[in-house]
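Every read-out reported here was derived from the displayed coordinates using simple, explicitly stated rules and does not represent laboratory data. For clarity, every value in this text was computed on a predicted model and none was experimentally measured. Cβ atoms are built from the backbone, for glycine too; each structure is taken alone.
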Structure P
Amino acid sequence: MEGKVAEARKVLVELNELSKDNWVPPYNFAVIYSALGDKDQAMASLEKAFEERSWYVTNLAVDPKVDNLRSDPRFQDLLRRMNLQP
């Protein structure tokens, strides 16, 4: 597990570097933060993706990569605002 966490953090550093000169979808950051258990950063990234009207968030209701966020009231509110709640 420790190796996976280190790899995820390495990818975050790489994405942050890449985002200095290129657009990187905030959803990509959200997925990694979610995997790391950093719900606050994941939700902040999802909010940014929503504000940018990123097409990535259209899969939010079914994407298993964000399953650990589903119980978060902020996640539920985001789904509601996107009209994705069942």
Structure Q
Amino acid sequence: MPRYFFHTADGGRDRDRQGVELADAAAAHKEAIRFAGTVLNDEPDLLGGGRDFRVEVTDERGDLLFTIIALAVDAPAAEVGRGS
């Protein structure tokens, strides 16, 4: 089975050195979405201050296959509600 690596980026980078064996890239894509959701559930402040959170999935050769990007964007009404 191929091995896929789930690297995270949230201002800094955290390299996945262990990886996970999965059936194919479609399974890796689903796992990346689940992983991103788990991380953001545990650490919701990662999306504060206009930063994004990324899960970059690579194969065993280190080739980037896809990226999951989460970004929170405040609407103008949110600024009014904060008294700005």
Quiz item: Taking Cα Rg over 2.2 N^0.38 Å for each of P, Q, which is largest?
Solution: Q
Self-check item: Answer label among P, Q for the case where helix-only ellipticity at 222 nm (-39500 (n - 2.57) for each DSSP H run of 4 or more, over all residues; to 500), calculated from the coordinates, equals -9000
Solution: Q
Exercise. Using FRET efficiency 1/(1 + (r/R0)^6) of positions 34 and 74 (r between Cβ atoms, R0 = 30 Å, to 0.05), single out the structure from P, Q with the greatest value.
Key: P
Self-check item: Of the structures P, Q, the one that 31 was derived from, the read-out being relative contact order in percent (Cα under 8 Å, 6 or more apart)
Solution: Q
